[in-house]
Structure 1
């Protein structure tokens, strides 16, 4: 977990299908296969968090149920694979922002370190959708009361009481901030919000497409081939999105742009989306209502 994947590797991970669905799996099998990885760069507190998460059957059970509810609703992937993608994208974004001179709240407001900001971002990414294990509606709020107790457990040996209270509060802010009108106040919360939106490539559309769903969410996700996240020339971060069809603009404008606007990241991130190749890929034969 010490080597950071390149933006190409992150883009490839974001394009991978979620794998077999959760329906029909025995709980023990579903929990066993859920295991997230991310580059820690020697951040011991982040390492402890990831080790704790991967050893926690309750969190992995929530991921299983979140995906199961997604499949019941014929929605895009919300499994542990989605969690891992969001986690890696979020850490990538945060590190590029810090390298570009942007101070996260853990530094600017609390006098702590960039590495503590990584713990906040990772916690938000890992637990942002656990409320989906209960219900889709208001799942962000449900995620809060599940995550609060779990973070006290996971960070018990990582931070002393006073610091832990601050870190958990910032983690919970990042979780609630990922909803559509979340209004994140901090760089960390903005990172989680944008990273969640950046898991938009065609792998996320596998379940609704295979179920015969032809809505704009599924079709536009199928139009996204890859996402490249790198340092920008004029801004701290440049995100390049390769599309095979113009339908992908919905993902970029309605989902990503909506999540990016109004966050502390907006002035530091440049997004460029383009259709690759001379001809656009056909994504459906016809559409009926």
Structure 2
């Protein structure tokens, strides 16, 4: 029997369509992700010809010269605007070994079957194909989490999505069958004058609560949240919030890739080296 969805797929599509109307005013987190992905892609000394952009949003990812890029997004408005295909990340419709590079920025933290999605990404990559991903990971929105806990101390409600730690992200890459997996994290700090600005950014970047079984926030809770958020402000009247961006790098397995040395094949003693 299938496991129940963590996220409401229909609501998520609706929220993405809503965000598409003014996404450019709230795209700073994904812009940071795309900058990191571009740096990692530039560091690879090989050419890519067929690239898939999963979770394409407004199509801001710029492929390397000479490469073709296909766009894919769960929201109709984003997919249509980028001349791409609409669909969920854990239900990719592409055939095996279709692309030599897949990038995915800003959506993996909202996928119901993340291990399945990563496995599908690995399958649609050609041998020695590259996957570069980025998403908001564990430790993000810590101020919002703390102030929500204060505002709903008597009856806490799940309003923030489960978050993935960088070590777990690396384990997921290995579980999906990627070779040479790497996961690392970068921190983006943002100062807000009030809770409305933060919630507006989250709404504008399609990052609000899409949990299945979510509950609406009462006016009293929102007022308490605003007070708690304001109380956390610094001497400049800004409350600091952070986004922990987890970057993923993995390769589709190929015989040409370097392999770890066979256990017991070393010729030097680590103990002797430490003694010296």
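The numbers here are math on the coordinates, done by the rules we state, and not lab data. Just so we're clear, the structure is a prediction, and the values are computed from it rather than from any experiment. Cβ atoms are built from the backbone, for glycine too; each structure is taken alone.
Details
- When semi-axes √(5λ) of the Cα gyration tensor in Å, for residues 38-77 alone is computed across structures 1, 2, the figure 21, 10, 8 traces back to 2.
- Parent structure of the calculated result 0.60, given that FRET efficiency 1/(1 + (r/R0)^6) of positions 86 and 110 (r between Cβ atoms, R0 = 25 Å, to 0.05) is the read-out and 1, 2 the choices: 1
- Structure from which 23 was derived, relative contact order in percent (Cα under 8 Å, 6 or more apart), options 1, 2: 2
- When mean count of other Cβ atoms within 10 Å over residues 54-61 is calculated for each of structures 1, 2, structure 2 comes out greatest.
- Computed 2.2 for distance in nm of label points 7 Å out along Cα→Cβ at positions 70 and 158 - originating structure among 1, 2: 1
- For -10000 (helix-only ellipticity at 222 nm (-39500 (n - 2.57) for each DSSP H run of 4 or more, over all residues; to 500), calculated) the corresponding structure among 1, 2: 2
- Of the structures 1, 2, the one that 1.6 was derived from, the read-out being distance in nm of label points 7 Å out along Cα→Cβ at positions 94 and 254: 2
- Which of 1, 2 leads on mean projected area of the Cα convex hull in nm², for residues 30-149 alone, largest value: 2
- Value 32, calculated as percent of Cα pairs over 28 Å apart, assigned to which of 1, 2: 1
- For 14.4 (mean count of other Cβ atoms within 10 Å over residues 134-141, calculated) the corresponding structure among 1, 2: 1
- For mean count of other Cβ atoms within 10 Å over residues 22-29 computed as 15.9, the structure of 1, 2 it came from: 2
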